[in-house]
1. As an exercise: Kirkwood radius over Cα pairs in Å, calculated from one structure in I, II, equals 16.7. Which structure is it?
2. One of I, II was used to compute helix-only ellipticity at 222 nm (-39500 (n - 2.57) for each DSSP H run of 4 or more, over all residues; to 500), and the answer was -8500. Which one was it?
3. Given a value of 27 for relative contact order in percent (Cα under 8 Å, 6 or more apart), calculated from one of I, II, which structure does it belong to?
4. Among the shown structures I, II, from which was the value 0.95 of FRET efficiency 1/(1 + (r/R0)^6) of positions 30 and 94 (r between Cβ atoms, R0 = 25 Å, to 0.05) calculated?
5. With Cα Rg over 2.2 N^0.38 Å, for residues 38-109 alone coming out at 1.33, pick the structure among I, II it was computed from.
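We did not get these values from a lab; they are worked out from the coordinates using the rules stated. Note that the structure is a prediction, hence the values are computed from the model and not measured. Cβ atoms are built from the backbone, for glycine too; each structure is taken alone.
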Structure I
């Protein structure tokens, strides 16, 4: 299966849509939905990043609101907290679980690729517009929340410390590609 047909089969963002910076982008997905995409180059091995994402004892420290058993088709629960504009809780099953490469919790997809001594983390999610805000306002709110999540992951990996109340970046005046 080619890369483009593989991407189409899983409904991911099209190839070549890598964001130019750490702020992420908003793009039309191959399945017709709108999605957000981040790419982060991390100075850690795929094994270390995978452990931070999947080991319950690590997640319990740096991102306690995400719970699941690291195995195919396991149930997941995500509690977003009181300051989230979206749903307070979502649950489902792991749609993809390929150790050291791919983790998908519903519409949230995390892909890892080894790059020398570090790795590339591709994070994507589908936007489910709420109708209360413009699509650009909603997209920027989602981007800010996931940006904070990725910053918390990097702090955990880089410094071994959790920052439970890391402020979200202000995306209101940022020109985000795709918005």
Structure II
């Protein structure tokens, strides 16, 4: 069994990118760094590869923010808490017996904003996209950055996952 990554391309520019390869790399690394590499093969996630216009609509609808952003995430498994993951608790009961999958949720990612931010940070588009997929995966797994302490935890996992992917630390730039 292999991870099930459902990708819907809404923005044609994404067709030039192997988003499936990038997402597998990002998600596999994230599960490895969290010490749950065995769960990667059960992973199910859906990705909408869109543009700024579409993500701005979603951002307005779901977050009441009238602007484009790089990624948005909608978790499907609300029982997962990031601190439980960091404490290595067993989450195998969340794997669907019928489907044999761990459906963690949905991601929307904007080509336009990712391209713009990659250029600003002097990253390749692919490396920045992997970063945003790792970031989104962590949101789907219960991480957030509303409080400074939560941001620190999330950032540490992101940096380790990026390093595992051979990507430099983007937070050294900020």
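1. Numbers: I: 16.7; II: 16.3.
Going label by label, the one that fits is I.
2. Working: I: -8500; II: -14000.
Source structure for this number: I.
3. Working: I: 22; II: 27.
Source structure for this number: II.
4. Working: I: 0.75; II: 0.95.
Structure II accounts for this read-out.
5. Numbers: I: 1.12; II: 1.33.
The value was obtained from structure II.
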